[in-house]
Structure 1
Amino acid sequence: MPLRIIILFLIFFSNTIAEEISGVPKIVDGDTIHINHKKFRLEGIDAPEMKQKCKKESLKISYIIGFTFYKDYSCGKVSKEKLIRKIRGSKIKCIFTTKDRYKRYIATCYKEKTNLNQWMVRNGYAIAYRRYSKKYVPDEDFAKENKLGLWQGKFMNPEKWRKLN
């Protein structure tokens, strides 16, 4: 095999080798954590921003004309809090292959056998980040159908919210 092909092969596959890190994380928000001074972005999901407000059903009137009242709540803070409670100060494992433009490692993280990325979307605390992955779309569909988390009310897609704020 010519040396050029071997070098190209090594360059291509050296960029796709998965690495793993374990530790007790500091939760930054619903899709960002720090472990041992390294920043991780949970791959394939997008959680509401810390300052983002969403609307939750507060009162539903069905008499003749159905009408629902909504109340604002800090959905970004709720998302972060749910991830904190799920991890509960435990050691987690994150597997990553690349970094994003903000130099965060793009990772899938696990608490024991639970995929935390999937858990966040399936319970409605984050959405599938379709721009980068379709992996968690079935979990988002499940949360939506069962009106879990964000899907209990109204919210702006976090990516759109970031652009407007």
Structure 2
Amino acid sequence: MPANTSSFLHPHVEVANQYASLHFDPCKINNFFEVIFSVHRHSITGELSIVFMDRISHSKLHGKYLQDYRPTDVITFPADQENGLAGEICVSVDQAIEESDRRSLSFEHELSLYLIHGWLHLVGFDDLEKVDREIMRLEEQRVIDRVKKLSAWPDFRLAQQQCD
């Protein structure tokens, strides 16, 4: 008898927003991840932690765990199924702001791409070698196409900074 794909369990998404001026609707992030989860079969369950960080904090984390203090966009920590953790995706909001401007993309799409990229790492994709990077880019595009088709983009926005 074929497996019922609707019975697959997905991770529960928990968001920690450490970037004061970043705002979003948590329901839209959950819907976004439901679409992402549907693209690749996986056995990851538990809590998926998403952390939005500033560049300094993100670079410190990068240095502490990967011995590289240079700014980066996404850092992932793998699943620990024994402790109910589906993994963690830490993204640099400052990097997304800078890169979206440089690449002429919307901030919302750049930040969403970081989340897609992080999830792909958690389900086994790698981007260290050229061939692997090409495969990962194709998979990113596949997920982006699905998100576009379902209009499931998160509504990331930045609040204006107020002067005192």
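Every read-out reported here was derived from the displayed coordinates using simple, explicitly stated rules and does not represent laboratory data. These numbers were taken from a predicted model, which means no experiment stands behind them. Cβ atoms are built from the backbone, for glycine too; each structure is taken alone.
Things to note:
- With FRET efficiency 1/(1 + (r/R0)^6) of positions 102 and 150 (r between Cβ atoms, R0 = 25 Å, to 0.05) derived as 0.35, matching label from 1, 2: 2
- Read-out FRET efficiency 1/(1 + (r/R0)^6) of positions 94 and 134 (r between Cβ atoms, R0 = 25 Å, to 0.05), computed value 0.35, structure in 1, 2: 2
- Distance in nm of label points 7 Å out along Cα→Cβ at positions 22 and 46 from the coordinates reads 3.4; which among 1, 2: 1
- Once distance in nm of label points 7 Å out along Cα→Cβ at positions 70 and 110 is computed for every structure in 1, 2, the highest value turns out to be that of 1.
- helix-only ellipticity at 222 nm (-39500 (n - 2.57) for each DSSP H run of 4 or more, over all residues; to 500) from the coordinates reads -8500; which among 1, 2: 1
- Which of 1, 2 leads on Cα Rg over 2.2 N^0.38 Å, largest value: 1
- Structures 1, 2, by Cα Rg over 2.2 N^0.38 Å, for residues 54-117 alone: label with the highest value: 1
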